[in-house]
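Enquirer: As structure tokens, here come the structures.
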Structure 1
Amino acid sequence: MAEIRRDRPGTMRLVDATQYRLPLAAWVSILHRVSGALMFMLLPFVIWLFDVSVTSEGSYERFTAAFGAGIGFVPGGLVKVVVLGLIWAYLHHSIAGVRHLWMDMTHSVTKEQGRTSAVVTLALSLLLTVALGAKLFGLY
């Protein structure tokens, strides 16, 4: 995506927007929005999973079988990947939300504090996702 930039009156040059490097805090903010949108779009799936897991003993068996045998034509591995995406979305959105609340409450966030909190947010969300993903895929 290109934009026209005027360096001085009477001159113009083309600037490629893909050449900008976003800071880590911007990526965390973008991923916060992406994770929120992902959770919203998959809300019907989450409601179905919850309904099937608590309705009866037989429906709980169907719920657990979805992770092995799949749901209809969707294989169980894909169900696990979608649930892993939901796990990441929930964790990242929650941790980034706490980060944003902390920044709003302190009102004194420096550039370095923003970068550090962005690194902590990404590291925590990814580490917890890996740990819960390992449990989901039966590694422990």
Structure 2
Amino acid sequence: MSETDIKAVQDEIVEDFSLFDDWMDRYRFLIDLGRALPPYPDELRTDDWRVKGCINRAWLHGEAREGRVYYQASSESEIVAGLIALLLKVYSGRKPQEIVDTPPDFLQKIGVWENITSNRINGLNGMIALIQTVAKAELKAA
């Protein structure tokens, strides 16, 4: 199995979004991505895994297996779920150091920061922070 470079995955997302001329189409694309997320286990819908700063309820769980960190997540907001799907595509299944060393530059390149509400920005920052926290904890444990 060949592993796609984390930067290449980000570039692929930027390329996917470049196919859409306006943000309404990009929102629809995000919503479709969010709807495709696998079901999130009810037992993980706890405050421990709730994304801080998110106005809609969202959860993001991370766990390490065999030297990699795997994430699963869910949100009550379709757009937030789509943003989660993008983050999981980039970060889930990666080595902790790779996660810590790779900022989500693709979000700037696709125009997310300028086109979502401040509440969603807070939630997105909360998701990124949680992804980083889990990866950093795994680095310390290793």
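No value in this document is a laboratory result; all are computed from the given coordinates. The shown structure was predicted, so the numbers you read here are calculated from the model rather than taken from an experiment. Cβ atoms are built from the backbone, for glycine too; each structure is taken alone.
Enquirer: To test your reading of the models, identify which of 1, 2 gives 0.00 for FRET efficiency 1/(1 + (r/R0)^6) of positions 24 and 56 (r between Cβ atoms, R0 = 25 Å, to 0.05) when calculated. Please report the intermediate quantities before stating the final value.
Expert: Details: 1: 0.00; 2: 0.80.
Derived from the structure labelled 1.
Enquirer: Identify the structure, out of 1, 2, from whose coordinates distance in nm of label points 7 Å out along Cα→Cβ at positions 40 and 120 was calculated to give 1.6.
Expert: Values: 1: 2.8; 2: 1.6.
Source structure: 2.
Enquirer: Between structures 1, 2, where is Rg/Rh (Cα atoms, Kirkwood Rh) highest?
Expert: Working: 1: 1.16; 2: 0.95.
The maximum falls on structure 1.
Enquirer: 29 is what came out when relative contact order in percent (Cα under 8 Å, 6 or more apart) was calculated for one structure; which of 1, 2 is it?
Expert: Values: 1: 25; 2: 29.
Label of the originating structure: 2.
Enquirer: Taking FRET efficiency 1/(1 + (r/R0)^6) of positions 16 and 48 (r between Cβ atoms, R0 = 30 Å, to 0.05) as the criterion, which structure among 1, 2 has the greatest value? It would help to have the intermediate numbers written out before the result.
Expert: Numbers: 1: 0.10; 2: 0.40.
Of structures 1, 2, the maximum of FRET efficiency 1/(1 + (r/R0)^6) of positions 16 and 48 (r between Cβ atoms, R0 = 30 Å, to 0.05) occurs in 2.
Enquirer: Continuing with this model, one more query. For which of the structures 1, 2 does the calculation of helix-only ellipticity at 222 nm (-39500 (n - 2.57) for each DSSP H run of 4 or more, over all residues; to 500) return -23500?
Expert: Structure 1 accounts for this read-out.
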